[in-house]
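These are the structures, in structure tokens.
Just so it is clear, none of the values below were taken in a lab; they were calculated from the coordinates. All values reported here derive from a predicted model rather than from experimental measurement. Cβ atoms are built from the backbone, for glycine too; each structure is taken alone.
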Structure P
Amino acid sequence: MLVILVSLLWTVACSSDKAPSVISIKESLIEQRSIDTSINLPSVTSLIDSIIRTAIKDSIIPGAIISIYADGQVIIKKSYGYAFLKTYPGILLSQPEPMTVAHLFDLASLTKVFATTMATMILVDEGEIKIDDKVSTYIACFNGEHKDSITIRHLLTHTSGLAQWKPVYYHARSRESSITFICSLPLSFPVGKMRRYSDLGFMLLGHIAEAVSGQRLDRFLDEKLYGPLGLQNTIFIPNRATYPYAATSHGNPFEKRMVSDDSFGYLCDENPEDFKAWRKHTLIGEVNDGNAFHAFGGVAGHAGLFSSVEDLQLLMNLLLNDGRHRQSSFIDSSTIAEFLRKDNFGHGFGWAMGNDVLPLSDSSIHLFGHTGFTGTYAIGFPERKVSLVLLTNRQNLGVNERGYYPSVNDLRKDLTDVVVSNWIQSIQ
């Protein structure tokens, strides 16, 4: 009877366009894993519809896909708007491509957690590496100037002291030469003393996974994780003829500005005119990140992964369910617990866990998540086994007059608030 009721609620939810007031349900669940009949799913879905459609109307995003997992199942999975609205250099298409739940997205920095962090977890499980191993054990050129003290833990927690970002492709055009260049850079911060988010650190982590496994990162993950899980849509170096992809940026105007304008927040010594390979087309199924594309050939530890909302939801569920999928174990539960334990800076290994990064005001709620520059977002609540995946293609709208893409921070927060008020606080 419950299955029939939920099916009816889902049908109503998907057809509802009415936006209700904010919902906050305070009733407790009798059993956590049972279907939560106290939540008015059609009304919650209608609220989510309103939030996302408002963001589209206000030109924050062209389109989006959302998936929410709770009560042991995906209870909301919907698409909105357009996957491809504008073409280079920002011209509105006469026939935009509608978004569907089947579209794949450039995950940007979600690569760090759904690829590199998970690869590291597997290698820890297999006893191939230890969290406190020195980076120099696996990358011989990484030495000198306190670098000998930097460990895998430092890379995972963004406390290595490495610079946050550098245009590696100005100096290297292969995987090996890119790692050599990163090894040559001086540290920008004291080791272990502060958290400074670093793409470079995850480039090194990806290389360590490759050095230990003897395989390129994508092949290692295909063999150990994505393939055994049956993931069909989680790939580096996509084939556009096989799957539909959400369009991202028109070239790389933001990244070009990062190099050419120090007031933009990144101090670069490179001459902007020295690099001649700036892309001049709309990126579809082609990684947006310049370092991943130009320097690493599309497969890097910090960016380059593409995936669908369905595959990402399965990977989130793997972490929520102690590393198990169906009857098989892929990551040991003790490893997951170690990676999702807050450090001195309030975050886990790879995953953000604090409200200085994630859009949640209540610091008492146990959660983990990550964002991606292209407009992607995933967040999980392990104690309640609830997760949210939000994929947007905000970059396809282009940059504004100040050179920035539309911010999706408020959108992420509003949707996180809906999840928290209905599936987290309502059962505390």
Structure Q
Amino acid sequence: MTRRALPRSPLTREIVALLASWRIRAWFVVLVAYSVLLLNLPLFNVLGFEFALASTIPLTFAAGHLGTTAIDLARRHHTDWPRESGARIAARRFTASLVVLMLFLFVPVVAGLIGAAFILNCNLARGLALYALLPLPGALLALATGQFVGALIPRRVWPTIAFIAIVLATAVWALFTFVTEPTIALYHPFVGYYPGSLYDERIESSPALLIYRATTIALALGLSLLVIAAFDAEKLRLRVAAARSRPLLSGVAVFILIAVGVVLSFGGRIGFSVTRRDIERELSARHETERVTIHYAPSADTARDIVRIATEHDFQIAEIERRLGLKYPRRIHSYIYPNADTKARLMGARNTYIAKPWLREIHIQHQPFPHPVLRHELVHVVAGELAAPPFHVSQSGLLTFNIGLIEGIAVAVDWQDDRLTPHHAAAAIHRLPG
């Protein structure tokens, strides 16, 4: 007797077709190799924040390419489409892509769990939660974006190029925000969240991050519904006429996208797109001297000591100029936050003090007199007069920075007279036994 194979459902055929594509198989190979590489790198070899953050990079491009590939394969096998609506075809294609995407997402997780059998993980549950918070929403958005541009542009290669351009544009915008605004914490639709500081080891799932990632998922859902509503089975692309023929689905998609836009417009108040205006709204009090403008909260302890704090700023600037042998010609802005938590919420650095010499500003929190790091941060700004624009810090190339000189000059100028000089300290280290 011969056994008849059970007929496959249309969804199963879609999934099998995607898994049979060499492009999808190539991404599985890339994800496996990348995950193995992470397991051999310190700090990235445990299932934690760094592992989750690094995993977002290949998963973003894999998911986006999956989305464009799904639409491309659908166009090649469309002989039975006239019997089905474009909405049903697009919905099934998206569901099949979603199944493959889950397999993509499992690759780094499985690698991380295998690594956990050999390397101690401090908190495996927290690591899995961070993975769900960073790569998962970003991959869902990448898939939806890939399918959107794939359905919008009826070409084989151009949708992938368009998707890469979108990802690069969001990265450029994030870097532009870092350069032009006080904040150092970066929220990114595909990557999720980067705290900005290497010294803050306390990475929290803040309400701002949770709302931001929920918004990311909502944006992915809105784009997906828009593709399903507007996909035309005859023209093999998105069409306004197709969207008008499905008013309920189109209306839900538009409503979700408008809601996402509204939430994003309040990003500064929520905490995931804080600008200088948002910070100065909270640090609303100002005190100006000849050399510095101090921004502080009117209800904080800073307000009580503001005259002494301003005098300390002017004194430290003059002392730095004396030691460096220069005259700093510009006004410096000093943002003094009432505590570390407020600083972390508004600009990203909790236990780190920040200076941005190209913006002529420092970000510190209130401390008893004398402030332990005020001079150090002011050195970064004043010493920027010795460095070339646009960043006014020591650089060895266009985008390579000499961290040793950047921090070294601040440490040297801030060296207290009652301690060993840097030269004496270095000589003592060389003379230590062993």
Structures P, Q, by distance in nm of label points 7 Å out along Cα→Cβ at positions 391 and 415: label with the highest value: Q
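Going by volume of the Cα convex hull per residue in Å³, which of structures P, Q comes out largest?
Once volume of the Cα convex hull per residue in Å³ is worked out for each structure, Q has the highest.
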If helix-only ellipticity at 222 nm (-39500 (n - 2.57) for each DSSP H run of 4 or more, over all residues; to 500) is computed and equals -19500, the structure in P, Q: Q
Among P, Q, which structure scores highest (criterion: mean count of other Cβ atoms within 10 Å over residues 103-110): P
Comparison of P, Q by relative contact order in percent (Cα under 8 Å, 6 or more apart) - largest value held by: P
Comparison of P, Q - label where FRET efficiency 1/(1 + (r/R0)^6) of positions 39 and 71 (r between Cβ atoms, R0 = 35 Å, to 0.05) is highest: P
